[in-house]
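Q: I've put the structures underneath this note.
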Structure P
Amino acid sequence: MTRAEATPDIDASAAELVRSAVLGDLARRVVADCGADVGLVGVPDRSDRPRRMVLRHWAGTRADLLHDLEVPVGTGLGGRALAERAPSWVPDYRAATTISHHYDAAVSAEDLYAMLTVPLIHEGTVHGVVYASLRAVVSFGDARIGSVARLAATATRALAGAAAWQRPDPKPVRVRLTPREHEVLRWAAAGRTNPEIAAQLGLTCNTVTGYLKSAMHKLGVRNRVELAITAREFGLIS
């Protein structure tokens, strides 16, 4: 395997390590910096239109019923924040009438009451949901909501950076065509058929086909239309 072939796998692994570190740190800092008793972070199954999330990171828990808990969109407080893409909170989770109560057993096992959830969203991409929970019935003030929201924003920027790092560059940095490949490409992009190009350049049809296949391979395209579009994007033809 060449270095170029290995890089995407390395970048994907590194990006996953960054995500895990950022989300784990976020759960811990919600407890340490924001005064929560329990910090949780849910990770969505997909970033564009998530259907559920799984609580993958936690801090301050006493039991394990919330660990790796699956939360479909719209259920519980976190599922509601995920569906509405906005922060949500209740002073007493168990008595709240605005949320579903699918997870009362797990919440009761931790003796949790007040709960705040903030979705981690950057430019429409959902990276997760952070929970700040207290073992008391209290109203979340602006200061505490603001501190959790600021932590969430910082973590979201880091996650967006990791996601961008993982995405491969859609175009190679440099493409080198031979003079003949470039000449055949130019005529093909102008709409000429292989026999017409062969007659114009004094080549056989098989030779023209070979040059086109080589150019397609170098540009990473599958047909003549993609070849013409990509060649123009690279400035190989006008």
Structure Q
Amino acid sequence: MWFKYIMVKLVLQNVSTLRGIVGVLNDILKEAKFKMTNDGVHMSATDPAKIIMIVLDIPRTGFDEYICEKEVELGVSIEEFYNVLKRANKGETVQIENIDNKLKIITTGKVTREFVLPLIESIEDAPKITTGEFSAKIVAETDIIVTAIDDASIISDELVFKATQGNFEVAAKSEFHSTNLNLIKDKLIDLNVKESAQSTFSIDYLRRIFATSKLAPVAELNISTNHIGKFSFSATDMFRMYFLLAPRTTD
């Protein structure tokens, strides 16, 4: 009897974190290539407009069972993957396998359901991006940043992050309106400024990035003047994810 060779098997008793991660990806990416190794799952991808890059690591400890018999890359439609994960009910176990060049997702609860998705082979590798050292690092509770983004969205479609010694400011303005949030160092988890920095970013993209706040209560922001911004989130033993976002600049 011939048996189908299972190269990868991932099992989760609670799929909420993975579903949340893929939900964030779904708002930015159309497809992505996940690299499975003995250490865990790794992914890097850019949005179609090449404005944002996402790097994701889920260690093997983020799964209840993790088997990777051989390093392999699995390309999938993010929307299709997310739609299947949304079908998993609370209390159901989710098992993900790579079989016959397809991705099989099995949910087990009162009943067992099986979903099969095609794998995509023609996904390009994400480009290498060198950011260099950043001028400022800000570590803050994510809900504070989300509030500032929401405040700014009623004024403008872009937002300014400004870091100086002892102070972090989030501001937006239009022809007749303005808003700003000032946080002194004592109100932040950490503020390390090598030199003053100011950079402007799209509110639309920041909102998509900070949807990750539902999964991680703390964010690290790294900025330099008119430079790529880095926004990092993590949950111990569950996942690490960061975003590189191109700034808006004035010609």
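Q: Computing distance in nm of label points 7 Å out along Cα→Cβ at positions 123 and 155 gives 3.8 for which of P, Q?
A: Details: P: 2.1; Q: 3.8.
Structure Q accounts for this read-out.
Q: Continuing with this model, one more query. Work out Rg/Rh (Cα atoms, Kirkwood Rh), for residues 51-130 alone for each of structures P, Q, then name the structure with the largest result.
A: On the way: P: 0.94; Q: 0.99.
Between P, Q, the highest calculated value is found for Q.
Q: Here is a follow-up. Matching task: 24.4 is the computed value of mean count of other Cβ atoms within 10 Å over residues 35-42. Pick the structure from P, Q.
A: P
Q: Computing helix-only ellipticity at 222 nm (-39500 (n - 2.57) for each DSSP H run of 4 or more, over all residues; to 500) gives -16000 for which of P, Q? Walk me through the intermediate numbers first.
A: Values: P: -16000; Q: -4500.
It was calculated from structure P.
Q: Give the label, chosen from P, Q, of the structure having the highest value of relative contact order in percent (Cα under 8 Å, 6 or more apart). Could you put the intermediate results ahead of the total?
A: Details: P: 16; Q: 20.
Once relative contact order in percent (Cα under 8 Å, 6 or more apart) is worked out for each structure, Q has the highest.
Q: Matching task: 26.8, 86 is the computed value of Rg and Dmax of the Cα atoms in Å. Pick the structure from P, Q.
A: P
Any read-out appearing in this document is the output of simple, stated calculations on the displayed coordinates, not a laboratory observation. Because the structure is a prediction, the values reported are computed rather than measured. Cβ atoms are built from the backbone, for glycine too; each structure is taken alone.
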